[in-house]
1. With distance in nm of label points 7 Å out along Cα→Cβ at positions 98 and 346 coming out at 4.6, pick the structure among 1, 2 it was computed from.
2. Could you tell me which structure in 1, 2 was used to calculate mean count of other Cβ atoms within 10 Å over residues 242-249 as 13.5?
3. Looking at relative contact order in percent (Cα under 8 Å, 6 or more apart), point out which structure of 1, 2 has the largest value.
4. Work out the source of 28.5, 85 here, i.e. which of 1, 2 gives that when Rg and Dmax of the Cα atoms in Å is computed.
5. Figure out for me which of the structures 1, 2 the number 27, 18, 14 belongs to, where semi-axes √(5λ) of the Cα gyration tensor in Å, for residues 226-377 alone was derived from the coordinates.
6. Out of 1, 2, which structure matches 0.25 when FRET efficiency 1/(1 + (r/R0)^6) of positions 186 and 290 (r between Cβ atoms, R0 = 30 Å, to 0.05) is calculated?
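Coordinate-derived values only; no laboratory data. Fair warning: this is a prediction, and the values are worked out from it, not measured in the lab. Cβ atoms are built from the backbone, for glycine too; each structure is taken alone.
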Structure 1
Amino acid sequence: MPGPAMPGASGAPLKILHVFRAPLGGLFRHVLDIARGQAERGHQVGIFCDATTGGTRADAVFRELSKTLALGITRVPMSRYPSLTDFRAQMAQIALRRRLAPDVVHCHGSKGGVYGRIPALFAGNRSYVAAYTPHGGSFNYKPGSTEHKIYMTVERLLEGATDMFLFESRFIASRFEAHIGHLPRTDHRVVLNGISEAEFEPIDHRDAAFDLLYLGELRSAKGVDTLIDALALLRRRDGLRPRILIVGSGPDEAELKAMTRARGIAEQCAFEPPGPIRGALAQARTMVIPSRAESLPYVILEAAAAAQPLISTDVGGISEIYGPQHRHRLIPPNDPAILAEAIAAMLARPEAERQAEAADLAAYVRQHFRLDVMIDGVIAAYRDALQARRSRKTGATAA
């Protein structure tokens, strides 16, 4: 009678632990999508992340998700920057891994990559696979700075502890090559972020009260200050006063609100805390993303899928979302004049023309960024890595 299927075998259920820091933003969305999809496919899944971020929204998501994750949700305090908290979090992750005995430890983001891969660095004969999705992480953090050089040194050190690199965009794969000096020497592949079929339902703008929408974090890398300067330029130069809804939170919120007052456009701007994206999209006829740095942002994917007219800068992997037919529409970052021109041109276009362009981009996204393809691609990568690790162990034993 045959014994139980090995973890790497096709179709055999896997035990998967996802390790990351903050339950916020696109990285959190990515982990949630993969974890849910893996659980739906019969795998045992767990999460290890920070207990101090995410707020009530993350708490609610975890309460719902805990019903489907067989390996549970473990949260401990973690810090964004290196500190003594890291040691305690590292010890908690090691203890959890030993108790759960997962087949795969999938690390997300730079801090998750440290927590999940440092133990693997000292366990060459381990049976589990260490997978790593950098997202933007340290690769996007102040390139050229001393901090960035330190982070890249850590990435080089941990490369040998990584069985599988899973880049969510070609852009981040290229950043790895540029900053490390080569593509990963271990197994690696690009598995693009994907979104569900329900997210391709077009947004109804009949009750939209705003001309423009910004949705994202309120911090320097997102370029909201450039957007405010562009709106001030439109008002001063052209007499245009589009109303904008700014949805998000972050360390620069107070400074950005003060900037709208200083530029004389405060009455055009409404600030709201983060909430469901489709509700925000319905409130404005065009979304503007003026970012200085991105990876493969879900906010663009979701808006594009929903046929929301878009204005965006050409940073990170956004051009991958736009594809060859639409990437010429992207504009450079850090230029209020060019952004003002793009906004004025979009406002002047007939609604039917804007919607036709948005629908065409939605069709491209539907073809290339599918949730089921992403989930299955990640699982296939795990199985390949497990098979390779088992083969190495067998070879070492035979020798």
Structure 2
Amino acid sequence: MSDDLVTGLLPVLGRSLDLGFNVFDVMHHGLHEKQISNVFRWLLDPEQTHNLGDRFLRIFIDELNRVSVGSEPLPHGSYLVRQEVNTSVGGSGADIADLVLESEAAVVVVENYFTSDGHGHSYSGYLAFSVRDGKHGAVVLLSRDEDVSLQTMGWENAAVLTYGKLAKRLLEHVGGDRAYQRKNPDAYAFIEQLHRKFVRKRGRVGDQEVLNFVVAMCDTGEVRRYQEQPQEVAAERFADDLAVQARERFGEGRDLLQRVKGRLSAFSEGPLRRQLNATRREGFVRRIDARLAGIYQWTVNIDVEEESNDSGQSRLQLKFGPSAWFANERDPSWTRTVESGQADYSRLFLTLSSVKEVRQSTLSIQDVLDGLGPADQRLHDEIIALLRGN
């Protein structure tokens, strides 16, 4: 395998993971269980505007019967679909189920949560509610992700149905139905986006993106893999080889970040402290440390006397790599940031929390790796300019 395959392909693979347009993302829908419960209630009700009739309801019952091994199959038929139903019986405290499907013969109680977790609801209470009138009862965990380790307190007996599996079955059902698509273009587009949200978890890959991938394969000399047979085996071997290289590169990247942190900390504790104290006054720099964890760990904190605050948080910070990216792109604590198109994460970043500003340095990570000499004033000058400017 080419040594530069990961470097050559990573930008192409990254672009192909762009979400593209999806109504769920635009509306921030599906971020709360009530929102996704609304979607599934709409799909399960044969009378709704999707014009599917009972097709999704039948898919739901079929999937429930498939995963309920050893149980009597639930019948198809006309089900009343209700939302936010109190399942408590006998005067006990309220226990609200997200969805309840009820027919003359059966009752299905559905707890919807992003993971297959009862999260405090009573499985036995749900089950008792479903069979209270002598009907065929069933309890379902509807979730984005299945994690059996979370299913305790009776929930290990619940049937688990995932958003992705149901969305996949639904799209398979209507994907070849041209008449339905022509008559219901908006509903079909919604179903397709539901599938992309929870099955593909990204937007549709366009021809240009795929072409970029093929070109990268050519540039790295890996295009010969397309001649190998069978292609399924060749694809698996390629993925395995790429994974091995990616793991090695990821580990090397972490080691490099740690070396940068060590060198930047040493420079800050020595020359930079002396430079800042000489410019302002002795004792201006109160403390320097780099003890943060997680996404913040690639940060050097510089406490300075006039910038201290009641919370004890460092007002000045030097950030690089993942910590710089997070502060500039994701952390809402910073309101004055570098525009994404202008941000260069091969460089250091300075932050000043008193004004919630992130500023890009002229110094690069490579400069730190090469070694900053004791007479190098660049970081000093940028810090002084940041303090004076604010």
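1. 2
2. The correct label is 2.
3. 1
4. Computed on structure 2.
5. 1
6. Source structure: 1.
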